[in-house]
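Peer 1: For reference, the structures are reproduced in the following blocks.
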Structure I
Amino acid sequence: MSGKILIFTDLDGTLLNRDTFEFGTIKKYIKHLLSKNISIIPNSSKTEAEILEFNKELGEDLPFISENGAAVHNMDLINQSLPKKIILSREKNELLKIFKSKINDKLISKCKFVLGLKESEKSKIFGLSGEKLNSALKRDFSIPLLFEGNKNEKIDLSQSIKNNGLTLQDGGRITNLCDKVSKALAMKNVIRIFKKTEKQNLSIIGVGDNLNDLDMLKNCDIACLVFNDKFKLEKINIDNCIVSKKPAPEGWQEVVNLALEKIK
């Protein structure tokens with residue numbers, strides 16, 4: 001393999017099992033890749049607290065991107081001269097203020113804010129409980145919500161939010177109100193930093209499983225999609241996208257193996 005390889009990866013449903021959030025069966029494989037000086041950079045809608053917990057379970061300190069591109073963490077692990085945290089988003093209170101003052105009241109009434117729900121409802125939505133649920137709720141730059149309107153109203157809401165400099169980003173379980181950030185934009189920032197610190201060619205692999213990963217995948221040298229039975233493959237408009245036969249986590253190993261073969 002020539003040059004430096006960066007793997008930007010979503011977590012839920014991509015590297016982590018969609019239902020159990022487990023990845024133990026591929027843990028050894030991930031560590032093997034890291035030992036080969038391949039950089040693995042989680043790029044997820046998960047919070048900083050959640051991804052730090054993932055790092056702990058993996059037993060590695062990885063640089064990562066949290067809350068749909070809102071912040072980049074641990075870049076100082078790549079080069080000590082780089083900052084530990086790069087914030088690309090406004091804080092959630094500022095986003096909420098814009099949302100409540102600029103968006104039509106009728107559309108706002110269709111939004112159910114997850115953070116204001118009962119503990120049992122939050123647990124059901126996130127599929128988590130206890131400390132893991134608390135970590136998922138520690139959001140600095142995004143506001144999870146459920147939209148209870150129809151398809152046309154959802155389109156109107158998304159457009160109105162976009163017109164006011166924010167974004168609505170659909171994940172596997174919830175929709176997040178975010179700043180004008182994305183996984184792709186944050187990834188491009190990280191690549192730019194790598195190009196300043198690495199004096200070798202970069203090969204970029206992107207791995208995802210859902211609609212909110214497509215922009216990231218389109219901006220990679222090799223795009224990989226982990227099997228997701230809830231995601232229609234005809235939505236993909238990416239040349240030579242590698243698609244796994246298995247779901248996460250085994251599907252992650254499957255597509256990454258194929259991507260690395262392409263680079264060889």
Structure II
Amino acid sequence: MEKIIVLGTGTASVIENFNTCFVLENSNKEYLLVDTGGGNRILGQFKKANIDLTKIHNIFISHKHIDHLFGMLWIYRFVDLAMQKGTYEGVLNIYCHDEVAKIIREQIHTLLRKSQQQFIDKRIFINIVNNHEKVKILNYELEFLDIISKSDKQYGFKTTLNNGKTLAFLGDEPLDEKLYNDVKNIDYLLHEAFCLETESDKYKPREKNHDTVQYASIKAQNIGAKNLVLWHTQENLGKDRKGCYIKEAKENFTGNVYVPNDFEEIIL
């Protein structure tokens with residue numbers, strides 16, 4: 001069985017929820033962590049999700065924004081200490097584009113002690129990936145995609161799951177029409193939805209390079225997606241968020257809609 005374990009669902013400024021990041025668990029119960037949140041709270045998210053962080057050996061980071069990148073330094077620090085204690089087996093591979101790789105290295109060398117840098121490039125590896133490059137991670141072949149961000153360089157990926165279904169993660173900006181052919185008829189589209197269309201005057205998502213639920217669902221329908229996962233959202237609606245988002249999405253999308261809360265699991 002394969003599933004997504006959701007660690008966070010919120011935008012950069014959320015308080016009650018955590019920043020959007022998740023774990024993809026394959027049929028062998030191995031993990032790929034996608035984005036790392038905005039700080040050391042990521043360590044607590046793993047504990048609450050009942051995931052042993054020493055079992056995380058592969059991480060993908062989509063871009064340099066603080067709510068996706070800054071948790072990486074705390075994970076690195078945790079893994080380094082576990083390696084020193086002998087409680088972390090094997091290696092840690094971090095996958096990202098060149099700009100993110102540079103920032104991670106600068107953080108490690110600037111903010112951590114020399115004693116915490118001994119495993120970099122020895123057991124902790126920063127792997128630079130390029131647009132349309134295919135890399136074998138776990139038992140998946142991931143094809144990395146430049147999502148044509150309107151702000152900072154940002155990558156997503158698509159892959160075929162062990163069960164034969166396809167999945168695409170597109171970071172936290174709207175699906176660009178130039179990528180339609182890359183993700184056409186995808187089984188699972190993981191897409192940001194900053195707010196409802198009725199809230200757009202209040203939150204101004206387009207000024208922040210984000211989509212509303214309405215437009216995200218229209219794009220999912222246009223590419224023939226079968227399942228749509230919406231996250232990277234505002235938290236103002238509280239318990240009503242899931243119902244309101246699903247209702248607006250279903251007005252434009254005929255497939256299944258998921259609006260997960262932090263720590264929910266999606267069986268793929």
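Peer 1: For distance in nm of label points 7 Å out along Cα→Cβ at positions 141 and 237, the calculated result is 3.9, so let me know which of I, II that is.
Peer 2: Going label by label, the one that fits is II.
Peer 1: Supply the structure label, taken from I, II, corresponding to relative contact order in percent (Cα under 8 Å, 6 or more apart) with the calculated value 18.
Peer 2: Values: I: 24; II: 18.
Source structure for this number: II.
Peer 1: Given that mean count of other Cβ atoms within 10 Å over residues 21-28, derived from a single structure, equals 15.2, which label among I, II identifies that structure? Provide the component values of the computation, followed by the final result.
Peer 2: Details: I: 15.2; II: 19.9.
Computing mean count of other Cβ atoms within 10 Å over residues 21-28 on every structure in I, II gives 15.2 only for I.
Peer 1: Separate question: The value -11000 for helix-only ellipticity at 222 nm (-39500 (n - 2.57) for each DSSP H run of 4 or more, over all residues; to 500) was derived from one model only; which of I, II is it? Write down the numbers at each step before the final one.
Peer 2: On the way: I: -11000; II: -7000.
It traces back to I.
Peer 1: When FRET efficiency 1/(1 + (r/R0)^6) of positions 101 and 125 (r between Cβ atoms, R0 = 25 Å, to 0.05) is calculated for each of the structures I, II, which structure yields the highest value? Intermediate results must be reported in sequence, preceding the final value.
Peer 2: Numbers: I: 0.40; II: 1.00.
Evaluating FRET efficiency 1/(1 + (r/R0)^6) of positions 101 and 125 (r between Cβ atoms, R0 = 25 Å, to 0.05) on every structure, the highest lands on II.
Peer 1: Looking at structures I, II, which one was Rg and Dmax of the Cα atoms in Å, for residues 5-132 alone calculated from, given that it came out as 13.8, 38?
Peer 2: On the way: I: 17.4, 54; II: 13.8, 38.
Among I, II, the structure yielding 13.8, 38 for Rg and Dmax of the Cα atoms in Å, for residues 5-132 alone is II.
FYI, it's all coordinate maths here, none of it is from the lab. Computed from a predicted model, the values in this text were never measured in an experiment. Cβ atoms are built from the backbone, for glycine too; each structure is taken alone.
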